[in-house]
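*Asks:* Pasting the structures here.
Each reported figure results from applying straightforward, stated rules to the coordinates on display, with no laboratory input. Predicted model, so just to flag it, every value in this text is computed and none were measured. Cβ atoms are built from the backbone, for glycine too; each structure is taken alone.
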Structure 1
Amino acid sequence: MPGCAFSERQKKQKAREIIEERTEKAVLAYLAEQQKEPCLRKGLRVIAELHGIDHNKLARAVKGGRSMDEANAAKQKLSPAEERVLVNFILNSADCGFPMTHRSIESYANAILQKRIGSNYQPVGSGWIFAFLDRN
């Protein structure tokens, strides 16, 4: 909404997005430099400095490494698609006049896990709801 201050999480997320964009541009620039003759190439550190990112981050990206967001997404109980479905369900129920409690959100998340994994699933933890709300 216009005129509303961003939360600290939103500020950090925006900063991460900017760094990811810079990293993608730096990777493309580095790969373009590799097409040149060896004596005319710029080094990895020089390209990283020009784009304002850490040279180690650029080296990992060039080698095909995962970003922190991708690595953390792999650790989550629910996939990003499942979380989007759950968020849409929460918003639709709130629009209909039935806002959900933390406990009911957890039970729906556990139902999704049980449906996907089966009866021997591990339920979401006690702090999962706060991380979920922070992400979404």
Structure 2
Amino acid sequence: MIKLRDILTEAKLSRDEIQSIVDRVYPEITSHYGPGPRGIPEVTIHSNIYARESGIEGMEGEANPHGQYDWDLNKIYLYIRRLTTEEQVIRTLIHEHTHSLQDSKKREEYRKLGYAKDPYEIEAIKAEEDWKKFI
């Protein structure tokens, strides 16, 4: 069970620290895995998904992912609120970059299976295990 005090005391990485990690490891990740059919996604950093989607900085909500891949725009969004370690940043970059390599036409079909059974999510989660290659 996660307690509020545990969340409040987690060390958070700053936007600059996350950007530094991205600048250092993302070129290696894209070199290792290659570009997807739409090229190499741009990576942008936001406080959280609610602030990005609403355009209102400071907007909050209950669920907040580490990152997100935008299939339509070929962009990776990283969310500061959830990224507290270098490992999380690297894992998230790998996970979301893996989605950029996948066939967007199958995405909707696989989503119907649910997150835990979605072959694309399973593949992206497995790819995260490579994170130590990029330290």
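*Asks:* If distance in nm of label points 7 Å out along Cα→Cβ at positions 26 and 114 comes out at 4.7 when worked out from the coordinates, which of 1, 2 was used?
*Replies:* 1
*Asks:* Further question on the same structure: Computing volume of the Cα convex hull per residue in Å³ gives 164 for which of 1, 2?
*Replies:* Structure 1 accounts for this read-out.
*Asks:* Computing distance in nm of label points 7 Å out along Cα→Cβ at positions 106 and 122 for each of 1, 2, which one ends up highest?
*Replies:* 1
*Asks:* A follow-up question, please. Looking at structures 1, 2, which one was relative contact order in percent (Cα under 8 Å, 6 or more apart) calculated from, given that it came out as 26?
*Replies:* 2
*Asks:* While we're here: Supply the structure label, taken from 1, 2, corresponding to helix-only ellipticity at 222 nm (-39500 (n - 2.57) for each DSSP H run of 4 or more, over all residues; to 500) with the calculated value -21000.
*Replies:* Clearly, the read-out refers to 1.
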